[in-house]
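Structures for review follow.
Every number here is computed from the coordinates shown, using simple stated rules; none is lab data. The structure presented is a predicted model; accordingly, all values stated were derived computationally and were not measured. Cβ atoms are built from the backbone, for glycine too; each structure is taken alone.
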Structure 1
Amino acid sequence: MSINKPTLVILAAGIGSRYGGLKQLDTFTQEGDTIMDFSIYDALQAGFGKIVFIIRKNIEEEFKEVFNKKLFGKVEVDYVFQEIEYVPIKFKNPERKKPWGTGHALLMAKDAVKENFAIINADDFYGKEAFEIIAKVLADTDKESYDFSTMAYLLKNTISDYGFVSRGECQVDKNGYLTDVTERTHIEKINGNLMNKDENGTFAQIDENTIVSMNFWGFTPKCFEFGSALFDDFLEQNANNIKSEFYISSVVNEILKSGKASVKVLKSDSKWFGITYKEDKEIVQEKIEKLIKQNIYPSKLWEL
């Protein structure tokens with residue numbers, strides 16, 4: 001049993017190409033709150049003890065300007081960097097412009113994370129109860145173990161009306177453990193149906209009640225051991241493919257295949273929402289405003 005508080009790691013190095021800007025730091029309330037503010041607030045209320053932001057060097061100043069002020073004296077904060085060139089020298093490709101993916105980002109946090117931790121997307125709103133559930137699981141997990149977890153959502157509750165999204169399709173056994181996660185990089189609503197487009201450009205319908213991962217994982221530090229070796233293998237095969245990405249789901253699948261680890265699928269009644277496109281912003285603002293009116297969140301998050 002670990003008596004140490006878990007850490008929250010936030011994936012915030014994305015470029016936001018579909019959003020048209022730095023959506024991580026876009027604000028959604030009159031007080032200037034980002035979606036991350038609500039995730040951090042929920043995490044602190046649930047018992048997390050440290051926040052680690054994974055960002056790019058060129059947005060470091062903007063991030064620190066926003067969060068050092070808000071979080072000073074409330075929680076330990078650390079910043080780590082994901083850069084395209086942070087790979088072994090033989091794999092560096094000057095033509096590559098796209099980050100190496102969420103799995104690479106995860107590995108960047110290795111030296112900053114010594115406790116059990118949850119990792120989330122910066123631009124997804126997961127909900128208070130989701131953090132409470134995963135915090136309890138992490139607090140009760142031996143950090144030397146390979147007992148991992150993921151917070152699951154139904155696909156139909158995670159779709160944008162304004163274009164395609166990427167989701168991890170989960171296969172779950174009868175005991176509630178993950179057996180496989182497949183990265184679906186293009187799911188969109190077409191004529192009222194949810195359609196998945198494969199790498200060949202072929203569309204096929206996908207069940208709206210499919211269980212999906214929203215990159216809300218619970219790990220012990222043991223996951224870094226798996227990830228580093230896997231990333232080296234990935235680079236051997238994909239270094240010259242300038243669009244290939246190494247996902248957290250790739251790490252998880254290899255962990256599952258090894259038989260050494262398990263991933264418990266956690267369920268929450270929290271309502272997920274997020275921003276992929278500019279058009280999503282107004283909907284997210286309305287939902288947050290409603291939560292504040294219901295007194296689920298204070299109107300001034302950081303006036304403690």
Structure 2
Amino acid sequence: MTDRPEMFEGVDRIWQDGEFVNFEDAQVHVLTHALHYGTGVFEGVRCYDTAEGPAIFRWDEHLERLYESAKVYDIEIPYEPAELTEATIELIRSEGLESCYIRPIAFYGYGPLGLNPSESPVETAIAAWPWGAYLGEEALEEGVDVAVSSWRKYSSDEIPTNAKTTGPYVNSVLASLEARGNGYTEAVVLNEEGNVAEGPGENVFLVRDGEIYTTGLSESILDGITRQTAITLAEDMGYEVHETTISRGELYTADELFFTGTAAEVTPIRSVDGNQIGAGTKGPVTDDLQSAFFDLFEERPAEYDDWFTDVEV
């Protein structure tokens with residue numbers, strides 16, 4: 001077995017199909033259906049070390065989306081949500097993690113090959129590991145440079161955009177590779193109409209004249225859980241939030257831009273295609289919302305308490 005990537009150092013076990021197995025033993029067959037055809041659904045979730053101890057952030061919403069995504073592909077996850085919750089909490093406890101990234105996944109496994117997966121078993125796994133800021137710690141303060149990708153986001157009449165599915169993420173991989181190959185940190189992907197969709201793994205927000213805009217669900221986006229969180233926090237703070245169509249040109253003239261996502265959290269965008277956004281630093285509205293987001297884990301406000309699933313390590 002090859003050496004582990006650094007991010008997985010110290011991870012001892014993974015939950016796989018109803019039992020905890022050693023990291024090295026969590027394997028699938030080379031003829032797994034999902035490996036060949038991308039027939040799997042997954043989530044990315046964070047556990048934070050909050051003021052009241054380790055807690056999974058918006059686990060219920062992520063779990064609900066996992067099952068909804070599975071429904072689209074006729075994937076019958078052979079475990080109840082409560083079983084996956086118990087397994088995840090026990091995994092975090094046993095690994096001694098106070099904060100981590102969690103990856104639940106369900107997919108069509110080893111069975112007859114062919115496009116129809118109905119005779120392939122559904123396999124399920126959950127992994128957890130320490131993972132810091134996805135786009136880099138400095139990005140949270142300084143912002144990132146992004147490029148509009150030449151790759152377009154597929155539309156919902158081609159592949160369901162409201163499901164978080166493994167195969168279609170090759171679209172995001174191509175956009176990310178292109179951006180990084182051209183010296184940018186991340187990409188912005190347009191939809192088939194040429195309007196802003198999202199980042200490869202993030203939703204996009206724009207600030208203009210003190211009001212916040214984000215691409216609507218009809219723009220071929222995944223309705224991110226952190227996107228929903230940002231909208232709720234912003235509205236509770238008194239900001240006007242508009243879910244709408246955003247053109248490519250509006251990116252260049254925005255007062256502020258930022259990404260949201262489980263991995264990216266709330267990350268400012270300082271330039272698009274070499275065009276400086278605002279003052280080229282984290283703007284005041286972005287800073288306000290980013291602070292409110294991270295304050296959730298320092299203070300655990302009572303009004304958002306149902307966003308947390310305690311681990312009690």
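Match the computed value 21 of relative contact order in percent (Cα under 8 Å, 6 or more apart) to one of the structures 1, 2, and report its label. Don't skip to the end; give the middle numbers.
On the way: 1: 25; 2: 21.
Value 21 for relative contact order in percent (Cα under 8 Å, 6 or more apart) corresponds to 2 out of 1, 2.
When distance in nm of label points 7 Å out along Cα→Cβ at positions 7 and 231 is calculated, the result is 2.7; to which of the structures 1, 2 does this value belong? Mind dumping the intermediate values first?
Details: 1: 1.4; 2: 2.7.
The value was obtained from structure 2.
Can you tell which of 1, 2 yields 3.7 when distance in nm of label points 7 Å out along Cα→Cβ at positions 55 and 151 is derived from it?
On the way: 1: 2.2; 2: 3.7.
Source structure: 2.
17.8 is what came out when mean count of other Cβ atoms within 10 Å over residues 47-54 was calculated for one structure; which of 1, 2 is it? Don't skip to the end; give the middle numbers.
Values: 1: 20.6; 2: 17.8.
Going through each structure in turn, the value belongs to 2.
Once mean count of other Cβ atoms within 10 Å over residues 63-70 is calculated for all of 1, 2, which comes out largest? Numbers along the way, then the final one.
Numbers: 1: 15.2; 2: 19.1.
Looking at the calculated values, the largest one is 2.
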